[in-house]
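Only the coordinates and a few stated rules stand behind these numbers; no lab work does. Computed from a predicted model, the values in this text were never measured in an experiment. Cβ atoms are built from the backbone, for glycine too; each structure is taken alone.
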Structure I
Amino acid sequence: MTRLSVAVRPPAGVVAYLRSLPRAEMAGVTWSAPEQWLVKLRPLGHVADRLVDPLVEALSDELGGAPAVDCVLGPATVLVGGQWLGAPAAGLDDLAAAVFDATVGQVPVTHPQPFRADVVLARGRVPKNLAGQPVSCHWTADAVALVADRSAPGRPHLVDLTEFPLSPG
């Protein structure tokens, strides 16, 4: 079993922008590492290894020829689920719906619907006053990845198992 998700990774310029945001040390708050900054189109949860190849095939069939997507982060950070600080991402709804349609036959719904796109910036006991911090950047998502989370406590490790290129607009 591997914890998987289907996601879009922001490019280096967006990662640099996110690095520039204030990240003061606070008790109970763990700031996400840049490696963790992705926008999950669909978290799949723990998936049996035998389902990886069928997932890759289904995603390849669904995303083949799909257009690149303009993504926007902002306008401000938000608290997500009471435990996370996120930067909302817009522009990915149609792509997320296609990913959901392609994967729901192999992996049942494990996370709340409808889809909500965020880059998670912090986890833990995130104070409410961190929400509302201005965030503003954009990029064109030109690929979707099937990502395996092989993290250990205090050691994030996300691995792209495969990438599905999106067609230039």
Structure II
Amino acid sequence: MIHLNIGSNLNSKFGTRFKNISIAINLLTTAKLRIKKISNFYQTPSYPNKNLPKFINIGLAAEYDFHYSKLIKEILLIERKIGRVRSKKNDPRVCDIDIIDFDGLIKTSKSVKLPHPRSHSRNFVLYPIKEIDPNWVHPFFKKNVDFFINELSLISRIEITRLNKSVII
């Protein structure tokens, strides 16, 4: 199973943060990603500057018949189509798509790190995964999602909000 996380904290020419994520999902399906489950939206403060607009994120579980490098190329293209401009790290953005886990593959090179190197410490990644795949085990650490949620700081567990809103595709 492949796990992706999609986030947005800026509106785009297409509309709201929610619309950006819906468009990203539709474009991923056009790129032959077969989506099995999508979490609700989750909202968190921006990191590290909490004065920037709040992020919304979703997690999704999917299948993909092609190489991870093809998916990375598709993701970069989709982010650009929606209007992402890469600037400074942690700057606000209209669309951010991360591969959290690609079928359990462990790969570290200059251009790719799988699984995502900080996925195990991010509330906006862990809570959506727990919702859609509660038995997920981190490929490198071999620990269940509940273990990592329990390792989060109290603030990190409190500052995330599951919104009563689902993706429309």
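Given a value of 34 for relative contact order in percent (Cα under 8 Å, 6 or more apart), calculated from one of I, II, which structure does it belong to?
Here the read-out was taken from I.
Can you rank I, II by Kirkwood radius over Cα pairs in Å and just name the one with the largest value?
I
Suppose you compute FRET efficiency 1/(1 + (r/R0)^6) of positions 54 and 78 (r between Cβ atoms, R0 = 30 Å, to 0.05) for every structure in I, II: which one lands on 0.85?
Of the options listed, only II reproduces it.
helix-only ellipticity at 222 nm (-39500 (n - 2.57) for each DSSP H run of 4 or more, over all residues; to 500) was computed and gave -9000; which structure, I, II, did it come from?
Going label by label, the one that fits is II.
So if we calculate FRET efficiency 1/(1 + (r/R0)^6) of positions 86 and 142 (r between Cβ atoms, R0 = 30 Å, to 0.05) for every structure here (I, II), which label has the highest result?
I
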